[in-house]
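Each value in this text was obtained by applying a stated rule to the coordinates, not by laboratory testing. Just so it is clear, the structure is predicted and the values come from calculations on it, not from any experiment.
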Structure P
Amino acid sequence: MRTFYSDHQSRHAPSVELQNGALVPHAESAERVDAIKRVLPRLEAAKDFGLDPILAVHDADYVDFLRRAYTDWASAGRPGDAFPYVFPIRGRRPLNLKRIDAELGRYAYDCGTLVAPGTWDAVYWSAQTALTGLEAVMTSGEATFAFCRPPGHHAGRDYMGGYSYLNAAAIAAEQALRSGAETVAVLDVDYHHGNGTQDIFYGRNDVLTISLHADPSMDYPFYWGHVDETGQDAGDGYNLNLPMARGTEWSAYKAQLAAAIERLQAFAPDVLIVPFGADTYIKDPISFFAIETADYTSMARMIADLGLPTLICMEGGYAVDDLGANVAAFLNGFSA
């Protein structure tokens, strides 16, 4: 399997986040990069496809904000990383905001998604890594791994959250359609619901979005990921959420994955995008499923048996000591 990465992605290094009422070390650390690189020594360098594929998914004003947010924060004399602290709770009007504090709240929905000095560089190249992997998939038809970091599936068209800034999987899905695919499916197997991806494609029937995740009545992102969210307008019936209880083990997860695969088979997409999070792991410090390392190979084997051209985009996974082994086990399922 071909694997892709850009060293620019290591430049995103926020220091702390607000979690459960306390400032704690940021879970999405660059140590995750080292853990995965140890098991993938032959990562190919990502190519630069420019801003156009990003702007096909994300609003231009939001992208402009991401590019200058840290500079504006530092210019305002603020210490540390750019940190939102005030958020609109109802519909947002297109106000001409003058202060970086207000813009951070306008474009963010949590206090864990900080903008650090290297954030724009990292998220730009995370998207380019996904696009490079997609190009390989479209050319060869074979499964490919894009080591995207930081994660992306919580980022919507004009918002960041959940450590996500640009939605690499959604950018790749849109690019696949622009490159000749008639239909694309996104199968999200991160612990947390892929709310940004759902929002981006919620009104469309050319992209099927499926997410297996923790029950949002108990777990982040809370406000998305419920079973009654099935799409709207032309997209009605093209979004499938499969939430599960805390403590879910492989046997129960496997049954839900089988239901997702049945829906994928009925849809028969030209390309499959798989946002993969190893935070379903039993020892993950911020997640609460009970998937074991060996289970990832079985999970991947079920997906690989679909026989679809597949791009795997890295998402979460915060048990750093075991992260490399879990990623390797998942990728091995595509070559078993």
Structure Q
Amino acid sequence: MECESLARSEALSTAETLGGAASIVSEEPGVVVIETEADPGALSERLALCHCVSEHLFSCAPDELMDTVRDIDVPGPVRVHSTRVGTSFPEVDLERTNAAVGELVCGRLGVDIHSPRSEVRVVLSEQACVGRCMGRIDRSSYERRKVRNLPFNHPISIHPKYARALVNLTRTRPGGRLLDPFCGTGAIVMEASLAGCYALGTDISQKMIEGARMNLRSLDIDAELLRCDIGKISRVVGDVSGIATDPPYGRSTSTDGEPLPELFSRALGACADVLNRGSRIAMAVPDPLLLDGNGDFETVEVHPMWVHKSLTRHFCILRRG
């Protein structure tokens, strides 16, 4: 199950990364309206947890939709698509809404089901939110990059869509240096490189470094990978603009026997040595308390996401002071 607050934060972070200052205008279940100068196509190529990037046209009560939609002015011909978030307004028939909106809009602007110049999207949430689709997130591409589809895999590897979300939450611009100091099978450095960053990965395990290289080569993706203990990254990495990582937890073998509190304390100290001031770490941890007690960082956001049984992953964003 996905975490909606995490998806909202990823959307806002990416808008600010690609377009400068951005702000949330309104939000409701399944929908967030952001004022931004970011290019919609660039947003749709970089985001992972959203489904569609649209130009917001208006929001209204469902019973006001037909009166308001008459004034839509978008390039024609047009296609109309209606959907709902969860069980919002169950009395509204989506097929009839499609047909009624289509009759009003396409009657003026023309209709083309297969190759329209504009797709008008009606999303029923707390209101009827109407927009012009400017780009879709290719979520299937993240499924294709799942570790089980790659030559080297490990059972605790992070899903590519969450790896990309962590990259985006660091607000590292294209060309910026982004580090994963626990790179494992390479999921995060893979997504960082595909997002246009200069991707660096370190890991204490030579097996993981070699496996990550194998995975990157299989997808023709470039990144710099180095075997290195977390405490020594400043010697081999240099300054970075962002850090995204999914540190090991849950099994002592994955931490080389080091207790988690000590490992996380060492990791944050080492990250402070390489991360530019004002820049961010985005990381997934089992307990946010593991990140307390380091004066170099302030916790900006925490997004808990239940995984299974007693495991909840907390996606945390820290900013270096």
Structure R
Amino acid sequence: MQHAALQPRKPMMPCPVPDTVLGQRLVTYLKEAHGAFSDNTERAIRSDVEIFTYWCETHGLRALPASTQTLVTFINTMARTKAPATVRRYIYSITTLHKAVQLQSPLKRARVRLAMQRMYRQYGHRQEQARGLTWPLRERMLGACRGRLIDVRNQALLAVAYDTLLRRSELVALEVSDLLVEMDGSGTLLIRWGKTDPGGEGTVLYLAPDTVRLVQGWLGRSGVLQGRLFRSLRKDGSLGDKLDDSQVPRIYKAMARAAGLGAEVVEGLSGHSARVGAAQDMIACGIELPAILQAGRWKSTAMVHRYGERLLARRSGAAQLAERQQRR
């Protein structure tokens, strides 16, 4: 028999949405935890909680405390239209919601864990891979830029992203003082914090001389002397405040369109594309794995193998055997 939650109906009872007392506890929790989570994580938690509480409200169910059946039905319903990674994030956010009001984590419930495992078996863990912004794409996109201030900024941003493999939130957080230009024309950037460095120990990453020249060109044209390295630009071309990380994939897409790249390439670009592309180029050039891990600040090889899986497949034992057998 189909569970009633699958059939939308008028709410039977008040549902605790974010502006209620229980929801206010979540707001308070996030305020107290500010700095412990990244800005993107905080935004995701708020958005996911709104999605879950609205879903509960439209189905006449309680969001807090959420029953096991409610959570199982939510997982099953969302899995039909959402990627497994998205559903996993929803459940993480719902878990945070429960922790905020001192309730047990839903993931400790056996039926909830089984529902997640069932989703993975049916739909798989695999996430859609962002298109790698590899060297040929980088060169084509940089070469298509004109001489406007926004083009100068975009060239510098893309070049820095490719050299450093920075995530978009790390890229927009860079400060002018983080840049050090060496005598040979190359440079280094101090990365003060990151996803894998929440404690802020910091790390130093390399910039090639051509990238340094693009950054210096941006700083010279913009007049930026301190504060954020990359800034937003107003419609009239004047300098704005800090650049929001949501603009990074939009910048890549705009540059790709200006370069005449196809719609499939443009749509495949994301804020991670320069990171993916640089890793793929390192693999293609035969750079050793420890050096790639250091460049991307990965703690395990899983993501490197994921980014370069097609290149690595062409170097596999099966591929080498076929070559030696001269199979055509």
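A value of -11000 for helix-only ellipticity at 222 nm (-39500 (n - 2.57) for each DSSP H run of 4 or more, over all residues; to 500), calculated from one of P, Q, R, originates in structure P.
Which one of P, Q, R has Kirkwood radius over Cα pairs in Å, as calculated from the coordinates, equal to 22.7? This figure was derived from R.
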